[in-house]
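Each in structure tokens, the structures are laid out below.
Please treat every number below as a calculation from the coordinates, not as lab data. Quantities reported herein were computed from a predicted structural model and do not represent experimental measurements. Cβ atoms are built from the backbone, for glycine too; each structure is taken alone.
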Structure P
Amino acid sequence: MVSDNTKKYLIKLYDEHNILLEGNILKVIIKEEEDLDFKKYIETCIKVDKEKRVKRLEITKQVQKQNTELSLAKVEIERINQELVLSLDEAKKAKDVAESDLTILQQKTQFELISIIVKIALAVIISVAFITTLMYIIAIIFNRETQIVGSTWSNLFGILLTNSFSIIGTIMGFKHINKNEKPKSDEK
């Protein structure tokens, strides 16, 4: 049983500050109460308490729904992140393959270019040597002055031989540098 002073105080608290009792205590008080004003106060408390409980329940359900949505969104984000990581790895592998193919293509092109240069250089050397030798043979056959042609022939062969060794040395050095050169992607 609630004392009269407590009843008056609770009603005054409601009137002045809009503060009501809440919870299970209301179930106990209403059964024992005979004072009409206090009974009306308790019924108001019960009504407001029910409304607050409904609102809290709605808020709780809304928070639970949002938590469920956030959990699902988190799972989806993690799945997308994993896909992105896999895609990034695949892109890196594809980039490495493309760089490797490009390097091979460049080396093949360089090798073909070197091959063409060597063939042309050898053709020039052989043709100049052949023409000079032919001129020297013709001069010998027709008993012409062979002194100038002979020294020219000798000098020309020396120059051609020196130049051919120079070309071959340059090409071999170039090949050697390319063999020892590592692609930049391997250094990482």
Structure Q
Amino acid sequence: MPADEWIARAETSGTRARVRRWARVETVGVLVANVGVAGLVLALLASLAGIVCDTVTRRDQAGVLWWLWGVPLGLLVVGLILSGIGNAKRLAASYADAHVTVGRIDEVITHPVSGDDFPTYDLVVSAELPDSVLIRRRLEWTHSAFGLVGRPIRFRHRTLDPDDLRDAHFDGWSDES
């Protein structure tokens, strides 16, 4: 979902400002990572040119390669870290004004993986609100989901729409275990 939609759903100006700030951090992280990737491509081309030049002139310029590869690799790592932190903080900020509800995990859906990838899951959660409305939500889950069916879970949601499955953010495990 674009940042504008997250900002529009926020209820207070402080929350909108936090969402906007973390969306900018996430965007800067993506841009820095892209510059790092472009730098790595250029470093590859420059390394090949350097090898040819070193072979022709019979000089060793290997010290330049550390800078040539180190800077773009550093930019890539910094960009990925910024992007990851910005994404997590933006999601948390976008649910800051949301309703907190305790529900139960009804089903665990396992997404197929290929090769050595780790499986991801969707936790299908239901909760009964005080006015006898049953809401259902779906939470993305990357940890082990073994034995989670039936476990109480605390989550945040912005709407009271019973079938808005993607309007949910994990808020911790309930104390009622």
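Looking at mean projected area of the Cα convex hull in nm², point out which structure of P, Q has the largest value.
Top value of mean projected area of the Cα convex hull in nm² goes to structure P.
Where is FRET efficiency 1/(1 + (r/R0)^6) of positions 21 and 77 (r between Cβ atoms, R0 = 30 Å, to 0.05) largest, in which of P, Q?
Top value of FRET efficiency 1/(1 + (r/R0)^6) of positions 21 and 77 (r between Cβ atoms, R0 = 30 Å, to 0.05), among P, Q, belongs to structure Q.
Out of P, Q, which structure matches 11.6 when mean count of other Cβ atoms within 10 Å over residues 13-20 is calculated?
P
Upon calculation of distance in nm of label points 7 Å out along Cα→Cβ at positions 109 and 125 from the atomic coordinates, which of the structures P, Q produces 2.8?
P
Which structure, out of P, Q, was relative contact order in percent (Cα under 8 Å, 6 or more apart) calculated from, if the result is 20?
Working through the options, I get structure Q.
A value of -17000 was derived for helix-only ellipticity at 222 nm (-39500 (n - 2.57) for each DSSP H run of 4 or more, over all residues; to 500); which structure in P, Q was it taken from?
Answer for the origin of the read-out: Q.
Rank structures P, Q by Cα Rg over 2.2 N^0.38 Å, for residues 37-148 alone and report only the one at the top, that is, the highest. Present the calculation step by step, with values, prior to reporting the outcome.
On the way: P: 3.53; Q: 1.88.
Evaluating Cα Rg over 2.2 N^0.38 Å, for residues 37-148 alone on every structure, the highest lands on P.
By the measure distance in nm of label points 7 Å out along Cα→Cβ at positions 29 and 45, tell me the structure among P, Q with the highest figure. List each step's numbers first, then the result.
On the way: P: 0.1; Q: 2.9.
That would be structure Q.
Where does the value 0.00 come from, among P, Q, when FRET efficiency 1/(1 + (r/R0)^6) of positions 93 and 133 (r between Cβ atoms, R0 = 25 Å, to 0.05) is the thing being computed?
Details: P: 0.00; Q: 0.40.
For FRET efficiency 1/(1 + (r/R0)^6) of positions 93 and 133 (r between Cβ atoms, R0 = 25 Å, to 0.05), the value 0.00 is produced by structure P.
From P, Q, which structure was distance in nm of label points 7 Å out along Cα→Cβ at positions 53 and 165 = 11.0 calculated on?
Details: P: 11.0; Q: 5.7.
Label of the originating structure: P.
If you work out Rg/Rh (Cα atoms, Kirkwood Rh), for residues 85-156 alone for P, Q, which one comes out largest?
By Rg/Rh (Cα atoms, Kirkwood Rh), for residues 85-156 alone, the leading structure of P, Q is P.
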